[in-house]
1. helix-only ellipticity at 222 nm (-39500 (n - 2.57) for each DSSP H run of 4 or more, over all residues; to 500) was computed and gave -7500; which structure, P, Q, did it come from?
2. Please state which of the structures P, Q yields 24 when relative contact order in percent (Cα under 8 Å, 6 or more apart) is computed from it.
3. One of P, Q was used to calculate FRET efficiency 1/(1 + (r/R0)^6) of positions 27 and 283 (r between Cβ atoms, R0 = 25 Å, to 0.05), giving 0.55; which?
4. Which structure, out of P, Q, was mean projected area of the Cα convex hull in nm², for residues 179-298 alone calculated from, if the result is 11.1?
5. For the read-out percent of Cα pairs over 36 Å apart, a value of 39 was computed from one structure; give its label from P, Q.
Structure P
Amino acid sequence: QSTACFVLVLLVCVRHTASLSDTMQGWLTTGDHNNLLRQLPRIYGSTGGGRGVHINIDKTKRYQTMEGFGAALTSSAAYVIHNSPEYDEIVNELFSPYAGIGISYIRLPMGASDIQAEAPYTYADTPYDFNLDHFSIEKDRQFIIPVIKKALRVNPGLKVMGTPWTAPAWMKTSNKLQGGQLKRDNNINDAYAKYFLKFVQAYQNEGIHITAVTVQNEPLNGNNQYPTMEMSWQQESEFVKHHLGPVFRSNNINTKILLYDHNWDNIDYANNILNDHETSQYVSGVAWHCYAGDKNAPLQLHNRQPSFDMYFSECSGGTWANDFSGNLMWNAETLFIAQPRAWTKTVLLWNLALDENHGPHVETAGGCKTCRGALTVQSRGGYTKEVEFYLIGHLSKFVKPGAVRIDSNTSQNINTVAFQNPDGSVAVLVQNSDSNSHDVTIQVDNNGRSYTYQMPGHAIATFVL
């Protein structure tokens, strides 16, 4: 009798396991703010055709391997996180794959940027120190490096992209951090290449691997109100070809070199550089911003240069767009779905966190006074999760580094992007851009089993199966 009971229990367990494997999990965010990454009840599969819009996912059609999702750890973002009474809690919310949204990639300004908690600086502000004997990341040790180290403790796989807004002032034609160009002098260019090398090595000595660097943030932006540096495509090509690339190679640096790091409205900038093999031998890919141009620009460049990777590295929300639903819809469609479908390996927003005044700022840094972080961290304690937090989470929590984008169809109101994780699971982000609800039926590899869910209007959901 005891043996029979054991067999019965075993059969029940097997059947229960089988039934769970026949279900799909989902997480929902709606434009009315009533559902914020809310886990849905399990959705059971059926062998019928399903209702509504059919989303067919084909694992045999495979595209780029994803590297991660996240935002930038600016000086101001690091400051508000580090100095918050909820420091540990915020780091878990942002970076933990279990307790939070599992951000897997951050972008790090190399010194000064246009959102600063302190006076703008670079790592080599001593004039004409060509050997960079006075190079130092000491100022990053105040709060930037501690935040990264704490993030790495909860998410050891976190990747970091380093980006300079400007070279040290003495290397520039303007002789200041604002505006100007890198001086056309071999000694200066050699010193600036060494600047990148020392940055990567200094962070490595802190236990922080720099996955990639971009050569220059927004090289076509010569704004003299905050730290910037113009760099033509010819100058960027020459710098990579004769200075940065050889320095990285001779020092066995495996940090990737990315070009451009500016808006979708200029495909020729990077394309011209990539057409020069002497330069492109050192280049891994191209980074993009959202502030002008066509969201399909990375796809257009991929079609011209299929051997180079695409990265999406910056877009910011702010007080100019306060409607939660409108922001949810635009960002989901234009960034979190369209960019991976255009072959980008990352989707990164601008600030991870800012305070209630969209800072802190120092006047000498200039820059955006109305940008919004993924978190708003109150200076007296407490924090608010903004729409960007949930948007990042809909991918970062469920699409793991090393996931491969796979094929999925879209329709007029239903936008999708799908991935297969290293463990074999499939994650699909679905957007209903219509104000009305729509039934969607998801089917993988036409295996006869389908999963139907009624998507509310102006909503996004991530489904995992």
Structure Q
Amino acid sequence: MGDERVKTLPVRRTSRLSGFYQQSPERRRARLVEARWVAPEEAEGLAGLGGFDEACADSLVENVIGLHGLPLGLALNFVIDGVERLVPMAVEEPSIIAAASLAARLCAAGGGFSVTADPPITTAQVQLLDVRSVEASLAALVEKAPELLAEVDALIPTMRARGGGAREVEVRVLDATTLVVHLHIDTRDAMGANCVNAVAEALAPRLAEVARARAGLKILTNLADRRTVRVRAHVPLAALVTEAFSDGAVVRDGILEAQRFAELDPYRAVTHNKGVMNGVDAVLVACGNDWRAVEAGAHAWASRTGVYRPLTTWGVGVEGALEGELWMPLATSTAGGAARTHPGVLRALRLARVSGALDLAGLAAAAGLATNLAALRALSTEGIQKGHMALHARRVAAEAGAQGALIEIVAERLSRERVYRPERAREILAAEAARSREGCP
């Protein structure tokens, strides 16, 4: 007789969870367990505040008086460098998660997102004032650069042991009496603010001595231009076809026209880039990262030519496909801060299968390119309000007291009537309740 033991084949994790948006939060967590994205005990921890309590909050910030929550959702359909991923997003604005999931599905039709990232360089700045001779001070600092790098490494033995450390000393002239020294340090999986700030403060007297100047400010820069990430996507024309637009080339050309608008007009570019940051920020918040620093750096990067420009580019690729790229500075961390102490952040990082800071940067950037694509597609076809108002209808229904399946019933009616007033939602809800009491199907 042959071997009668049943061989259990491994379950393939997929980011395509059909009907996910129609299910209850409890059922969605069960789906994640069934698909082996999370263990049962991890799914339980996702409910509520994810184990986050006042004691943990009090250890993170000062003057804590309570907790303030945000919805944690999952963007689906992401394929990044050939691997299917779930993307956790913490955000209060409706349509962002749905938009990211839709755009990720379009990109998956062309192979998904590809990511390249710079080494995790964080830069400290030391301001040098009262410089007597810019030329002499500049020459002295350049000459002493190898010694200065060694002194930096001596200050951060733990970072060196992890493979990081000092990489370059750069000197910039600001005016006739002011220099600034950039200390570029590889901080591995840390964002590195505390590390490089400590280095800047410790090394400032030595730099001032070499330059024969007076040390001023000593702090990192959030313009992390040595720590950029590029995400690219290829969308076949067939994937761009919609019910209202049977020719994918028409949709593509509309997206390209919207891109051109952002390239020509900074007023449009700001809103264009806000669409990028919808995705980036939501991932960073979910994963406990400093989204404010990334925002500041992104907008400075968008202005680096002297004109504020879009962070993305879209063009025509092979066989007429739509091709896009997002290129921006993105300093992230999976070591220290909330990534070590906030249980909800830890669960989000595990759920997304984040392997380190560079991987998290790629994940956030892919979400940013996806939300940008979704916005451009909507704007150039049916308009941005259609998706927004459908989700707004659900929110109005819930505010009126609808629960479970009634939310969809009331929302569908509001959308059909194009009336989104709470009093109308309550009227529809009352009518449905009356129908139920009368036994109507």
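1. Numbers: P: -7500; Q: -15000.
Derived from P, not from the others.
2. On the way: P: 24; Q: 17.
Matching structure: P.
3. Numbers: P: 0.10; Q: 0.55.
Label of the originating structure: Q.
4. Working: P: 7.8; Q: 11.1.
Label of the source structure: Q.
5. Numbers: P: 30; Q: 39.
Derived from Q, not from the others.
Quick note: the coordinates plus some simple rules give every number you see, no bench work behind them. None of the values given here were measured: they were computed from a predicted structure. Cβ atoms are built from the backbone, for glycine too; each structure is taken alone.
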